[in-house]
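Next come the structures, one after another.
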Structure I
Amino acid sequence: MAVFTAGELYDIAVGIERNGVAYYQSLSERAADAGLKGTYGELADMERQHIKIFQGLRSEIESGAVVPPVDEEEYASYLKALIDSSVFTDDTVAMEMAAKVAGPAEALQLALGAEKDSILFYSEMRELVPQRQRDAVDRIIREERKHVRELSEQKQRYA
């Protein structure tokens, strides 16, 4: 029995990116600092681009299951744990968290956690999708790493 289909993995990735858009857009709308407002807006735009990429990749795949590199049941539990433990479980939670942050440092720390969660999930997902689509997933992973660097630099200003 298979763990996920490649299509399901892309659907999860789209959900992760939508949650990021909701969080960054909410932060951008609330930010008093022009620099942070711009950073959050740019990050929301990048996450929107990732949604388009994942949707495009999803439309290219054939139906069928992906085979994990290890015991299927164990791997399914692992992927489910990654998804369930993510910072933002849905876009409503993401917007609520953006509204409740105590300040820029906390907002940036939450964003860093979400970006790290994304990188971890996409790194695992990369090994399960068709070989011809791995370059696109690699590109998104590199962009998410860039987000971590940018957010970390911004956080230094508010620590």
Structure II
Amino acid sequence: MQANAIAGATDREALSRDMAALASFLMRTANMGTFNAIAELDLSFTQIKALCALEADGEERSVKALAESLGVSLPAMSRAVDGLFERGFVFREEDTADRRMKRVGLTEAGHSVPRALNEARLSALQELMSSLVDEEADALSHALGLILERREDIAAYRPINK
């Protein structure tokens, strides 16, 4: 029994290394498209982080809360939000409970930025999938199907079909 437990741990370690190789490959190939999309948007890293955080939350937040959650100073986040507001990526309004605070949320244009970054990543994955032989694609499809069927937390990240 103990030998099986050790063998299982070794298999998991090997699987982890293999997944790391795949993840590294995917990150490297997807990064070029993602970086190109970022360059075309001409946004700062802080602005991109803010847009992605607002998109992930799905709700508006105060500038202060956004700054704290991203580990950015309030003045830096205020400047980032100002730039995003000027470009129409976010709306901002006074907080109803505390008029000194500003709340920000994504506009439709703001939602398009995280979508563009995800589409760049998806494009790299589509290139990899098209390079697989049928046997590899079928095996990967089966393994992912098992995982996504049982793990709603992972399945929630599936891109929406167009």
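A few points about this structure:
- Rg and Dmax of the Cα atoms in Å from the coordinates reads 20.5, 65; which among I, II: II
- Per Kirkwood radius over Cα pairs in Å, for residues 13-60 alone, the highest-valued of structures I, II: II
- When helix-only ellipticity at 222 nm (-39500 (n - 2.57) for each DSSP H run of 4 or more, over all residues; to 500) is computed for each of I, II, the one that comes out at -24500 is II.
- Test item: distance in nm of label points 7 Å out along Cα→Cβ at positions 101 and 125 calculated as 2.2, pick one of I, II: I
- FRET efficiency 1/(1 + (r/R0)^6) of positions 109 and 149 (r between Cβ atoms, R0 = 35 Å, to 0.05) derived as 0.50 - corresponding label from I, II: II
- Computed 18.5 for mean count of other Cβ atoms within 10 Å over residues 37-44 - originating structure among I, II: I
- Comparison of I, II by FRET efficiency 1/(1 + (r/R0)^6) of positions 85 and 133 (r between Cβ atoms, R0 = 41 Å, to 0.05) - largest value held by: I
- Structure with the greatest value (metric relative contact order in percent (Cα under 8 Å, 6 or more apart), set I, II): I
No value in this document is a laboratory result; all are computed from the given coordinates. Note that the coordinates shown come from a computational prediction; the quantities given were computed from them, not determined experimentally. Cβ atoms are built from the backbone, for glycine too; each structure is taken alone.
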